[in-house]
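Take a look at the structures below.
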Structure I
Amino acid sequence: MNDQIQVAIADMFWEQSLSLPTQQRKKLPAFISKFRQNPTANSINYEHIHDSCQDSYRSVRLDQTYRCIVLAPKKGDVYCLLWVDNHDDAYQWARRTRVEINPVTGTVQIYNTEYIDSPLPPVEPPRYYIPGPKQQDQPTQDEPLFNLDDTRLLRVGVPELMIQAVTDLVSISQLHKLKDSLPVEAFEALDLFAEGMEWEEIVAEYGVTTEEKIDTDDYAAAIERSASKRRFHIASSDEELQQILAAPLEKWRVYLHPSQRKLLDRDWNGPVRVTGGAGTGKTVVAMHRAVWLVRNKLEDNRKVLFLTYNTNLAGDIAENLKKITTPEEHARIEVINIDAWVSRYLKSLRYTSRIVMDSQLDDLWKDVYDGGGAVPGKALPMSFYTEEWERIILPKRINSRQEYLKVSRAGRGVALSRPQRAAIWEYFDEMRSMLQQRGWRTWQDAMLDACALIEESKTPLPYQHVVVDEAQDMGTEALTLIRGLVPKDANDLFLVGDGNQRIYPRKAVMGQCGIEIVGRGRKLKINYRTTEQIRRFATAFMTGQAVDNLDGNAETKNDYVSLTQGPEPELQGFDAIDDEIQWIVHKAKSLAGADGELSNCCVLLRVKWLRNKYAKAITAHGLTVVTLEARNDNQTEPGIRVANMHRIKGLEFRHIFLAGMNDGVFPNKKAIEGSDDPTEIRDNELSERALIHVASSRAIETLCVTWHGQKSTYL
């Protein structure tokens, strides 16, 4: 290949390639490789398209019937593969689609010219209305949707040819009809503004950041700009090209949003916290950050440690990292859930204690409680002691009465006097003694033991950087340990999470665990997974709830949106469970379509015993069922998926059913009523809301919610 020539491949080229017949799809890798080697070769068979949108378009032959549309530069050495289709449809695409460098932003933009000289789509009344910051005063059909002048529209990437169409808009539904006729960054900016985001914030994200003079013929410079990279990628080698071709639908591997890219392609002078709603690509950013660190910052014989809270998610991330790394790079990223890492590390040091779960202490607590003495002033239930143990004694490593008398109990709902604390300590002292007699340690203790051993060790760990997913589920002990895994330095810690997805009552403050963010907190605001209708349904469960930003401050608003529209979530109630399950089976079959592919459908239940009951009943109706246990979702295995809601973390499906949403089941009665402490009850209820929020937001296209008898009060 001529070293001066580069081939940029548009994301829509990959998407369109999936619709090709099998014969043509098989020809594509060889053609692209040949084109990449020398796009100017005579054998490429360029043809001029006389009535196309742009003189720079050319047609090249994939075979006798199918053509690829190429942008051949007027100057420079960057060729762009744009589209592939049968001859007539490919030429029609070239007639209606412009690909050009925006003279204001310098970004390579793609947009449809259909509405430049044609009437806008008609206004459709919304089928639902959920008020937002700007939506409380909806424009009438006589009022413009955007009161923005040409200068401001140009600044966020609206092409000059489209300004009139934008200023004529009178409703959000019209804007969404115009989606394919606008460059993606311009549509996003306008949609965010229509949904209530402040204009200054939008300009900071999408506006011009340079005063350089834009050369609208210099594609080499334009494609290097961050906003262009979300739609164009220059393959550096045939090996990378083959990796991309292996799974063309997984755009996250190559085409990143500028807001994502600016988080990972840079040096940070300390820990970074990235938050964002469900589906905003936090895990994608974390994975690409790990790869960037390996390629740009990692010293010889050092590693990047990638930690998750969930075992299943760790396995998924490890597999997905293979798609964006070489084998050598992948070997330098260690992906593991935090409990497994602690267990392995302690075993390597011949740690003799047996690590036990909180649930394994139930019998011990009964013995301690039954044998305890009176507490001055009030009788406290056993739930108080177990909660105090988990929220105060363990995370703050309290080992004596004097320490307990002094420790802050902020966040606990039951106030205690000094004499009460002194008397209560006997319960915890007895529990410590019983654990020691058995050689047991809790997971919280084990994590802090590991932290102490790391600090004492003269042998440094092999890690230079740590990347953390699901940071909202990491407790105080886990975050304290994470801080101790690598020295404080540039690019040391990169943590992503979302307080709205905290499905375990395990709140921690990063700053109190030694992780000082100090202005290095960022937030993602575009949902890439699901539709706006499903996003609104999911976020409604968290509206008005006290959610934190992982560092002790309140998360003030759910200011993220989806740019995809779809059907509203369907809610169906039934008199009997058999009627509910029959409806689910019928609906799943209709969603599976003509090919009967049910693996895109997943039925979610609150608890495992209900999961098993529904799985058995669905099987009795003749459907193949795959029950999702730990690490067993083989996507090639046919059948409808059935899972409990905690298992769905980290997964996504085109069609989701939230089934058995009955009163007493959701919220889970045991979870809500298992405490007398008002703070614990509030935290447990918030976890229940977070669980339904997470489960709902796993749906890509369709969400169905069903129950029998009395429906959940949450609905």
Structure II
Amino acid sequence: MITKRPLFTASDLLGNRRKLLGACMVLLVLLIGATWLIVNNSQQKLIEFKSRQIANVVANQATTARSIYTRTVVSKLKKDGFQASTASDNTVGAVPIPAQFLKALAHDSSENSGGSYQFRPLSKWNLSAEQGLNDDFQKWAWEKLEEQDRKGSSGRIDWEPIWRIEQVGGIDALRYLVADPASSQSCVDCHNAMEKTPQIRAQRVQAGVPVGKTWELNDLMGALEVIVPVHESSVLAASQTRNGLLIVLAVSLIGILLVLGVSAIDRARALGLTRNLEHQARNDSLTNLPNRAGFEHVASRIIGASDKEKETHAVMLLDLNDFKRINDTLGHHIGDEVLVKVAQNLERHLPGNALVSRLGGDEFAILIPGADAETACVVATTIDQQLDQIIEIDEYRLHSPASIGVAFYPADSQQLDELLRCADVAMYCSKRNRGGYRFYNEEHDNNHLNTLSVISDFKSALNEGDLSLVYQPKFNIRTGSICGVEALLRWKHPEFGMIPPVRIIPIAEQTGQIGQLTKWTLETGLAQLKKWLGKGFDINLAINLSVEMLDKTSTVDMILSCLRSADIPASRLVIEVTESAMMSDPDLALELITMLSDNGVIISLDDFGTGYSSLSQVHKLPLDELKLDRSFLLNADQDKNKAIIKTAIELAANLGLVLVAEGVEDLDTLALLYDLECEVVQGYLLSRPISPEEIDKQFKLLEKAAGQLAIELSGIAYVSAAA
């Protein structure tokens, strides 16, 4: 016996807990790191925002103070006969001009702010060098203000402040520059007068600034720079963030440790419960053998680790033949005893490396690793002999031999579930023979995996364009021309090669995709017909209609819709329905094909002569064409078949129908059909089904060959008539 490893062991669980703890720690560190970045960035944005608010307040207060000074002091003194002068200290009755007042205000406010801020007026058009643009920020910010000045209208400009964070005196600070334009006409007049003085003109030349600037109201005359230190705020914010996150980290670690501590208390109980549940889940409570889940778990590992080129394994499935009779006659408790005896018997007589399990009921599965056909024969024979013996339970002597099915890895399959299915097929073959053992044989398997694989692949083949159409021409042997083509399905399967229509159609019907397939065939065929008609080919297109589509009233709408979409006359489309399909539901079939016929579609009855239709029923159907089944042409030279062919041709002529003889493969048959006045034929003699590209290339050649045949056949017929 193979003993399987438990699903979870104590070391596994402990290792998983350590991994979980490690993962939690990593996740926590990542989470705290991400939180640090987000919170720190948010705080920096907030500090910048508040600093700009402070700078804006300082600038507004400064300009407000200057405005009040101008209005209450300077204006009042001028009214009283005094003046404002740049040399007020040396002039009796004069006060400083507003610009000097603002400069003094900036100096005193900056010193008295306790380092909270600094501000000062500056200008490219400064009146003293200390108010000039002396560093990179001031020059860069002034250029930005000048851009606003140039873009602004001649009236008042809604100035945007210019700012950035940079180091000032070794610490981070907000540098903020806001425009201080000419706000009054008196200010404009004063500055225009000063620009004309020799002192200012010389100063402008020395600074490389244009001389003689003429100011107008609202022009960018100067600016206020405010510097707000943000270093202490940033340090404080970072410290608070760090402290907060450290608290979160500590609490989280304590929580994780508490959770792990609580889970550690339950570890022993959980491990015991897990082992018990695992044993119950994967072992049969009656025989203590592995159940289906246990068998699949171990067997899948063995098969999955096997080298299909070098290793082979035998999978056996056995079923007790008379077990139901024992259960029904003696009761389930006796039946259970029989199962226990069988399990013990199997364990005693199987090879040491074999895996045996009870799948359910009286069904047992066995895996013998490394067993070939010869070994499997020996083991199966031993099992058969042992289980064919009498079992004594209480006063009963019971006999319940087994039926055994054997499948091999990798010959029959490389998958465990498929191997069990194959062994099951073989086991039922054995049961039909009342016991013994049988090896799996694909010929006895109606549900072989290849068939299922083809069915499962069909949907993707249809959706992904892996299907194709070939076309077999129809020839009028009287005129020597091609009068039409029949569209035939082809599917080149990547594993099983070319799959013919006789297999494709049933698969489409079985999977419910016949409607989609029919629509695809119509759209593809009609699109190709459109191209041929454009090239001048005078032909029609024949499409075969499944019996399943005759049960759907929507079929007519779909066909007519495809014709409209392709912009092709209905008379160019031939719908072929088999005789047996027409007779399966004559009333509905009659209704559908009548609707098609009324809309101009040509109706052809395929495989004529092989179904169960009577001549009276054929007479009632709105047919345009009969296709004589190829079976009548196999021995066309025999008198009986010749008479049937002649009768069919005459029937079609009397009903005003075209008769198409399909399956013409030799010249003698063609000559006979010509002699019997058949007009349209189809078969390998004239052309096999070919691709649309080949039709394009060979159309003229095929018609030429058909015309030559028509001439030759007419000559043969003339000689025959003369004789």
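Read the figures in this text as sums done on the coordinates, not as results from a lab. Worth saying up front: this structure is predicted, and the values here are computed from it rather than measured. Cβ atoms are built from the backbone, for glycine too; each structure is taken alone.
General remarks:
- Among candidates I, II, the computation of log10 I(q)/I(0) by the Debye sum over Cα atoms at q = 0.09, 0.11 Å⁻¹ that gave -0.94, -1.13 used structure II.
- A value of -17500 for helix-only ellipticity at 222 nm (-39500 (n - 2.57) for each DSSP H run of 4 or more, over all residues; to 500), calculated from one of I, II, originates in structure II.
- Given 11 for relative contact order in percent (Cα under 8 Å, 6 or more apart), calculated: source structure among I, II: I
- Test item: distance in nm of label points 7 Å out along Cα→Cβ at positions 330 and 682 calculated as 6.8, pick one of I, II: II
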